[in-house]
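Each value in this text was obtained by applying a stated rule to the coordinates, not by laboratory testing. Computed from a predicted model, the values in this text were never measured in an experiment. Cβ atoms are built from the backbone, for glycine too; each structure is taken alone.
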Structure P
Amino acid sequence: MSAAMYNEAIVTAARDGRHARRLPAPDRTVTCDNPLCGDRVTLDLTLADGRIAEVGHKVRGCLLTEAAAAALAARIGGTAAAEAATLLSQLRRYLAGDGPPPWPELAMFEPVRAVRSRHECVLLPFEALAEAARLPADGETA
């Protein structure tokens, strides 16, 4: 694995522990696994008026997954839950070499674009977010 893939921004983001915790009473919780490498992300959300009010996460994974989860958690507050699928799609396109990242800070994953086998590491927290956004709210049916 190339050391260039783990740039300073990725290392710094991975060490950002501000949201690296489980929420005590989340509205939604999703766990996603990457069976190829063993990475696992558990994402907790609280919602208010259809927007993400608070996020917490627990990651068992590589530096890329940790950095992606931290970047997501630092930025997603206040975003409409319905935007999660769009965000995932934009990040997939960016990693595939098609267009800019959905958020400027996600440009730290530029070196990962050339290593297709590591895309899933970056996408895993965003997949958890998209899945959590699809869950019905309390009292609703799917």
Structure Q
Amino acid sequence: MLDGNEVIYVARSAAKHRLMAITLSVGTRLPAAHTSMGRMLLAQLSDTDLEHVLSSLVLEPYTDKTVTDVHELRSQISKARQQGYAISDQELDSGLRSIAVPVYDAKQHLMGAINISTNAARVDLDTLINVYLPVLQKKVAQIRSHIN
């Protein structure tokens, strides 16, 4: 879920091996600007609300790949809005690559976003988009089928 300029984990299924230097659990907060889920959720905001969030951001460099320019971030969010998914490629933690999609209920109300995170050395961007994205999209369809 999005809370201001942060993503809050409300559910998590962890891999057997650790992907990030930090431990993620329910309640963990991460900067929305540098996560695939955060960008996907920011992409769902109205232009006015998005500009409000962007104007309050301090874009910290977590890695040498972190987007720290607000114009580039706006472009990434716009791209996510258009294509229906967002990618974060080693921006929050070196070696961490993730892809996220939004989750809507049956009435098209945004519920949140889900993502898959992987090791960038093991999964290239093409595989992330062509193999992992369809899995996420299928899971979203399954989630929607269980929500009134």
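Taking relative contact order in percent (Cα under 8 Å, 6 or more apart) as the criterion, the highest value among P, Q goes to P.
A value of 1.00 was derived for FRET efficiency 1/(1 + (r/R0)^6) of positions 40 and 104 (r between Cβ atoms, R0 = 25 Å, to 0.05); which structure in P, Q was it taken from?
Q
Have a look at P, Q and say which one yields 12, 45, 33, 8, 1 for P(r) over Cα pairs in 10 Å bins from 0, in percent, as calculated. Answer by label: P.
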